[in-house]
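Engineer: Structures given as structure tokens follow.
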Structure 1
Amino acid sequence: MTKIGFNLLAWSAVVSGDLLPMAERLKEIGYDGIECFLGVEDKQVYRNFGREIGDLGLEMTCVMVLGPEENPISPSAQVRQKGLDRIKWAVDRADDMDAGLLCGPFHSAFATFHDKSPDEDEYKRSAEVLAKAGEYAAQAGILLAPEAINRFECYLCNTMEQLTYLVEQAAHPNVKAHFDTHHANIEEKKLARAIRKVASVLGHVHICENDRGTPGSGHIPWDETFGALADIGYDGWLTIEAFTRDDPDFANSINVWREYNKPWDVAEQGYAFIKKMCEKHGL
């Protein structure tokens, strides 16, 4: 059975006890788990937070990004090693919280571009880093799910075709693909076609409206999306990732300049919408 999650980035990119009231209310709404951003350096923060989330009866997934100084596609072996080390650090923090999955566009550095299209050497370098990271993650029982994101935020993987190619090159059972409806709405011709393309390696799904607001309130082709997920037998997480201005530093870093919907409207209405769509399409 699929599980429904909610990304706490709607409130903050900083993991702390301040997020526990949000997690408690998400549990009351009916969510199976929460997703949090890995950025705080203090490992004890994650251990405490993970224990408290576990006590609530919620499961957890995590998300991360890499900067240009730790880019897995860099020609520099030293830079690539920093990227691998950072992914391993994130795996350790996910393990501290008993999280089962780590997602995000960590196949390459976030918002780092070049004056050409990505080439085979870059895909090869990324795949090598991901394979080594997958081997490390396997020891903790954690699935890695690198994400294809839109052309304005990512250079290497914008589409499911590119991401499928990369994941197949990495060729590790703990490295799967991450599909996000917001990014796919920008980059894919047809979402159902993209889902079928990535089906053999799909490991995580973000349910996001075209404007990052409440799922079901915009123009994402939801029947097409849920129908395709049902057709391929997807049984992983369906996690809402919606952004707000509640954490100004984070919002500024991803160019979120206005409120799309209030966080609790997204959480409550989004959960009801996903449940309805899952029942309709047999997920």
Structure 2
Amino acid sequence: MRIFDPHIHMTSRTTDDYEAMYAAGVRALVEPAFWLGQPRTSPASFFDYFDALLGWEPFRAAQYGITHHCTIALNPKEANDPRCTPVLDALPRYLVKDNVVAVGEIGYDSMTPAEDTALATQLQLAADHELPALVHTPHRDKLAGLRRTLDVVRESALPVDRVLVDHLNETTVKEAKDAGSWLGFSVYPDTKMDEDRMVDILRTYGPEKVLVNSAADWGKSDPLKTRKVADAMLAAGFTDDDVDLVLWRNPVAFYGLSGRLQLDAPAPPEATHEGNSILRGGA
């Protein structure tokens, strides 16, 4: 079984997670830029983080045979902080990088005017750079957030079929599907979706344009949820081809819209990245 986790925050995870993911079948992933839990206080801290997504994390992933890509953006939560909004002006120099396969995570947190501006600006950047967009739907007022998101997308230069609307659930999936977007579902231990609910949604709406992710981060989450969904699909009577569509071919098709996706097994990495080793006591 081959698995592509299309949304996972490996910056927050350990090398043990990489090892376990590889053993479970994960061969590729996308790490979206997101909120780190503690607010950043200047644009410079974003730039260091973006550099890590482009360099250090692919180096770590390659140690375990996993191909790492990323998405870059000013996240919705920090779009409300005027100390951070200058990041929008600096994004173009990151969006031209080969390893960046989408603009994201963008979207809404609290549905403020500042978030409106950040979302519209970054959708335009996606169109300008011929990249798809990964959109975060809010944890609160999710249906209202989805509708507001789709309205902004329709007003933008980016076609809705180049947008992955993530963190969907039973209340939002139909409208997102009817709009023509790609459909993202985050599977968590206690919140968002679980494996059984995901299987029910796949039964109802089918596997086309559906992407399942672990969205594992610094909170209670599980980087093996993609494999657990695959196992639940098989137990519920879905075929191996259905599983491959949802867990591999769909994320490949979506992020392949960037023209930058490289899925060959990573070459054996150098011993160090910019002089740093993952081995304690190494160079």
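None of the figures in this text is laboratory data; all of them are computed from the coordinates on show. As the structure is a prediction and not an experimental result, all values here were calculated from the model. Cβ atoms are built from the backbone, for glycine too; each structure is taken alone.
Engineer: Given a value of 2.1 for distance in nm of label points 7 Å out along Cα→Cβ at positions 111 and 239, point me to the structure among 1, 2 it was derived from.
Structural biologist: Derived from 1, not from the others.
Engineer: By the measure distance in nm of label points 7 Å out along Cα→Cβ at positions 63 and 183, tell me the structure among 1, 2 with the highest figure.
Structural biologist: 2
Engineer: Given a computed value of 2.6 for distance in nm of label points 7 Å out along Cα→Cβ at positions 47 and 255, which structure among 1, 2 does it belong to?
Structural biologist: 2
Engineer: Out of 1, 2, which structure matches -14000 when helix-only ellipticity at 222 nm (-39500 (n - 2.57) for each DSSP H run of 4 or more, over all residues; to 500) is calculated?
Structural biologist: Working through the options, I get structure 1.
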